[in-house]
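Quick heads-up: structures coming right below.
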Structure 1
Amino acid sequence: MTTTTEILLLMLGASGILIMLTIFGDLVRARRPAGAPNPVLETYTTRVQSWWAMVILMTLALLTGMFGVSMLFGFVSFAALREFLTLTAKSKADHRSLVLAFFVVLPLQYLFVGMGWIGLFTVFIPVYAFLLLPIVSALRGDTSRFLVRVAETQWGLMVSVFCLSHVPALMVLELPGDGARRVLVIAFLVIVVQLGDLLDFFFGRRIGKRKIAAGISPKTWEGMAAGVLSATAIGGFLYWLTPFGVLGAMGMAAVASTTGMFGSIVLAAIKKDRGVRDWSHLIPGQGGFVDQLDSVIFAAPVFFHLARLIWT
């Protein structure tokens, strides 16, 4: 079975689930009185439609390999960085550093990833960009809330660009087996983290009792445990996407899911601090790109470095 065939099979599986969700929504709508508004149902329908778009885009990116995945996540990083920095403190003195962040640092990070320069892209942002951008802002002479402005820009780059760039970076690892199959490891990471997060939400609403961080996130210890266990089981079921073996895939899924869930709490705390519910409204019914990928953002670099440490 070729890599292309396996990607298409994954898309068919995801499409089958979405078809059932679409039919369910249509049945619920048909049972309601004509013209009666139902905000919950409308939100549900909008989210299913957004999931269709995301599945199609992800499939097309996986089919085109490194170029497609890098372009997709490069665009997502740009949109996520815009969402993040929109909620931060800025002044005119930061304009040049922001231009550098968007149009120099971001594309260079993905260029280094595409060229496979692991030693450079893993330090480019947390070392060189973190040192350069504050210098650019300081030279403008505005010290008002300087530390806050600098730290928020650095955090935006870390979350939106550095962490997300580790998703396409999985394709440059010298993992065992056919190099063409590395794109399937990306599919594995996204699936186990996103489904684990979804099942954490589902179980948390039904059996969750003890909140992990009350006042920040509705996540509960019971929901998280159920979500991580579910992600672990899904990882074992999808082990054939990876060179890790059954137990290795289950372990990687568990670590990625756990890291991602705690990461989503961190990003929820930032939203709470800023007094917003969603990072943006770019994705109908689902907020922004940071909202959708909050768990993947934290899971990606951990997943990447564990795979590099153990399997390369």
Structure 2
Amino acid sequence: MMKPKRLQKGDTVGIIAPSGIPQPEKLEKGLIFLNELGLKLKLGRHVYDKYGYLAGTDIDRLEDLHTMFEDPEVKAIFCARGGYGAARLAPMINYSLIQNNPKILWGYSDITFLHLAIGKHTGLVTFHGPMLASDFGNEFVEEQTKQSITQLFDSNPVNISSNNEQSVIDGYAFGPLIGGNLTLLTSSLGTKFELDTTGKVLLIEEIKEQPRAVDRMLNQLYMAGKLTDCSGILIGDFHECTADSGPSFSTEEVILHYLRLANKPAMKGFKVGHCSPNLAVPLGVNAMIDTRKQEVLIESGVL
């Protein structure tokens, strides 16, 4: 595990779009938010590029990622939005460059694949957190969402409690926190960036997938041993994951089925993912689940 240095007011942060195309007006609101935190901004050359459904070609998006890690002035890298495309960069990333220039990387959803790849090949702690255009760029942003970014400025433990959590499988679990978007976690299987849950606390969230699709992906993780190898499971938000028509289980029923099969300490109801508020968590640091106390403790992700 390698933690990046914390942010200070006056620091310069980089903005990249490694996946989909951000809406300029929404991104602008996100940039204003960072400015209000006392941060200086440096935009990647290709943030506003358009290439099909991607924010520029793979080479150009990779260039922005590498440039921001290499730039000594940049202390943190914020992703503009998710969508699709981050996994296309993973085989081409210069992981030695990142390991030699550790700094904050912040994003979620499609950025899950970058978290997996960078965590696996460098040991760098990264951050599953709300993004500039798709979260901070909204008309209304919950105060808890805004506050979640303050974890980058101090080394206090991270709190994701919101009084909505419930224990599903009782027990105590401890280990490095890993995970993110269910679709991206599943898509890593069979690759050299494959999700490794052994002895770890697994976090899962999703958006706009029907219960049968959630079932398919959780079943694949279960059959691959990812739900039974972990020490515990945290269920984030499954936003708008409802059946369109016809007979169906609910998404909650599907999730409960696999949590019971895995039989690992598990809690649900965390406001992490495609939700409002959207609470950020560091990935790669130690986390503890104690279902008896209805408590989750997460180590700080910065030095």
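Taken together, the values in this text are just the output of simple stated rules run on the coordinates, not laboratory data. Being a predicted model, the structure only gives us computed values, none of them experimental. Cβ atoms are built from the backbone, for glycine too; each structure is taken alone.
Comparison across structures 1, 2 (criterion: mean count of other Cβ atoms within 10 Å over residues 123-130) gives the highest value for 2. Once distance in nm of label points 7 Å out along Cα→Cβ at positions 51 and 243 is computed for every structure in 1, 2, the highest value turns out to be that of 2. Hey, helix-only ellipticity at 222 nm (-39500 (n - 2.57) for each DSSP H run of 4 or more, over all residues; to 500) derived from one of 1, 2 reads -23000; which structure? Structure of origin is 1. Among candidates 1, 2, the computation of Cα extents along the principal axes in Å that gave 63, 52, 35 used structure 1.
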